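*Asks:* Alright, structures below, take your time with them.
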Structure 1
Amino acid sequence: MKLEGIHHVTAITGDAPRNVDFYARLLGLRLVKKTVNQDDPTVYHLFYADEEGSPGSDITFFEYPGAQRGRAGAGMVHTVAFRVASGEALDFWERRLAEEGVATDRGDDALGFDDPEGIRLELRIATTADAPLVADHPEIPAEVALQGFDGVRAYSADPERSRGLLESVLGFTPAAAAAWDVRGDTRGGLFTYDVPPAERGIGGAGTVHHVAFATQIADQETWQQVVTRAGMQATPIVDRFWFRSVYFREPSGVLFELATLGPGFAVDEDPEHLGEKLILPPAFEHLRARIEPVLTPIENPRTAWVR
């Protein structure tokens with residue numbers, strides 16, 4: 001069995017309208033599913049991805065309205081990196097972000113910046129043959145658009161605690177002293193540890209909740225057994241309707257999810273209209289009348305396009 005790179009990254013926002021504006025309008029991702037947190041259906045779960053909602057491109061957010069700003073620390077992901085195609089793409093994003101007042105820092109092959117609530121993002125020139133996962137956007141040419149995840153960086157005070165699990169159990173391949181390639185037959189991505197700051201991490205707006213890695217549907221039950229036998233306190237398989245998930249904290253404290261490559265976001269919406277209305281999994285549909293009034297009104301910028 002192989003993990004097919006990063007499936008999705010889930011973070012927390014305290015301001016859904018601003019979050020939608022930043023990720024869907026400014027960064028050009030497609031809002032592919034507007035739904036609720038299945039563990040707390042009074043709050044949004046928003047999914048942004050490529051045009052098809054493909055695993056490998058999907059950054060998601062729980063909205064807790066007015067949540068205080070958090071701070072990444074040991075055992076937390078602190079940076080999410082997306083791929084772009086070229087230096088010309090970095091030029092485009094440096095200009096576009098500057099026009100919106102977003103501060104950036106430019107390296108030879110990457111551009112770094114923070115989202116409105118402090119999540120660190122990077123755009124890196126792709127050095128892989130993986131298929132680009134691109135969303136359509138009227139202001140962003142396809143050749144400079146975001147192409148899916150390149151990797152995530154987390155804090156760990158002792159990465160060696162996690163090495164055995166990452167390499168011997170999950171099949172991560174060493175790429176550097178504290179970095180690994182997570183690569184399957186069709187896709188891969190990087191997972192890296194950095195030295196944590198002195199301050200303790202605090203969950204809240206602008207922090208990453210968990211990172212998910214992609215599994216084949218047929219392998220999910222075996223993966224649950226494998227990580228449990230390795231001593232992880234893994235959850236049973238949880239049916240999220242659009243995919244099935246297993247959760248556990250790896251030895252450095254980062255919350256991992258193993259999520260299946262399907263069924264996908266088009267099982268209950270027309271692919272042409274993903275993310276345009278509130279979609280509830282069948283188990284939550286009977287709660288719609290109670291849920292809809294408490295959710296923050298948001299507008300999908302895609303609905304304003306002239307096509």
Structure 2
Amino acid sequence: MKSVGVLKLRNKNLDMKYSIAIHGGAGTITRSSMTAEKEKAYTESLGAALKAGNDILANGGSALDAVTASAISLENCPLFNAGKGAVFTADGKHEMDASIMRGDNLEAGAISGVMNVRNPIELARAVMEKSEHVFLFGLGAEKFAKENGLAFEDDNYFYDAFRFAQFQEAQKEGRIQMDHTEIHDKKFGTIGAVALDQHGNLAACTSTGGMTNKNYNRIGDTPVIGAGTYANNNTCAISCTGHGEYFIRAVVAYDISCLMEYGKLNLQEACDKVVFEKLVKIGGEGGLIAIDKEGNISLPFNSEGMYRGYQKNGEIPVILIYK
């Protein structure tokens with residue numbers, strides 16, 4: 001009888017829903033501006049990040065571990081504006097922001113303006129798990145990272161010739177720009193992940209290098225809990241990418257959760273209302289990835305494209321770039 005009971009439990013666990021979605025930035029991303037070689041590189045990198053998180057979920061791991069693994073994979077890829085691929089500031093440095101949140105108890109961790117930390121998402125998670133705080137900034141956050149044994153890299157690790165050329169171009173023209181794009185394009189290079197695990201828990205995380213040639217220690221929505229990142233087991237998990245100032249003003253991530261919890265909208269309805277109505281009304285451009293407590297996924301964006309991917313219950317992974 002005991003063995004039958006164990007078998008039933010195992011089968012029940014195997015039947016539990018789990019899903020994951022990732023993004024690598026939104027903006028003016030069109031087929032005409034993409035070479036076959038570059039598209040292949042982006043697709044493979046997104047696929048690797050998706051697999052890193054999905055493998056954890058498939059083996060019964062936590063949503064928190066899954067989004068962390070996917071984010072680290074994207075941070076380690078120079079194609080995306082986070083970690084190794086972080087863009088240059090006006091001072092020729094790399095200031096990175098990140099945040100993470102778990103939906104079961106609403107714990108969160110965030111960092112901003114950190115330099116030389118190999119994986120900012122690991123630092124955000126350390127703030128959540130190893131401190132009494134939610135948000136650390138700059139030198140203090142870096143000190144905390146060192147005290148907790150996180151990996152640091154020198155400036156050469158973060159150097160990318162293409163990003164540096166973009167930085168020089170932006171400096172010459174006295175402007176800031178989103179991510180590592182051509183003048184006539186816009187890309188919001190934030191990376192992020194959201195997941196639902198087999199235990200019914202949600203988690204979300206987001207990481208970015210911010211704007212090319214940014215000045216004055218500018219901070220966008222990425223590290224702001226409720227704006228760029230949010231997770232609540234009662235509703236959904238959200239990770240945003242776009243023009244951060246607008247996402248902060250619209251409190252995008254939390255607004256979607258509120259529309260579900262108090263307005264009784266479903267995930268798709270809530271996402272569409274915020275991305276295609278509220279953001280557009282104030283001039284906000286970008287997108288987000290979202291997952292609800294049932295494992296439903298929404299990937300809305302009001303720009304020309306968004307690097308994104310998702311996988312549900314171990315089914316075939318889906319990688320998308322264009323509209």
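None of the figures in this text is laboratory data; all of them are computed from the coordinates on show. These numbers were taken from a predicted model, which means no experiment stands behind them. Cβ atoms are built from the backbone, for glycine too; each structure is taken alone.
*Asks:* Identify the structure, out of 1, 2, from whose coordinates helix-only ellipticity at 222 nm (-39500 (n - 2.57) for each DSSP H run of 4 or more, over all residues; to 500) was calculated to give -10500.
*Replies:* 2
*Asks:* So, one more: Which one of 1, 2 has mean count of other Cβ atoms within 10 Å over residues 150-157, as calculated from the coordinates, equal to 21.4?
*Replies:* 1
*Asks:* Computing FRET efficiency 1/(1 + (r/R0)^6) of positions 54 and 270 (r between Cβ atoms, R0 = 25 Å, to 0.05) for each of 1, 2, which one ends up highest?
*Replies:* 1
*Asks:* Between 1, 2, which one scores greatest on FRET efficiency 1/(1 + (r/R0)^6) of positions 46 and 86 (r between Cβ atoms, R0 = 25 Å, to 0.05)?
*Replies:* The structure with the largest value is 2.
*Asks:* Supply the structure label, taken from 1, 2, corresponding to distance in nm of label points 7 Å out along Cα→Cβ at positions 206 and 222 with the calculated value 4.4.
*Replies:* Comparing all candidates, it corresponds to 1.
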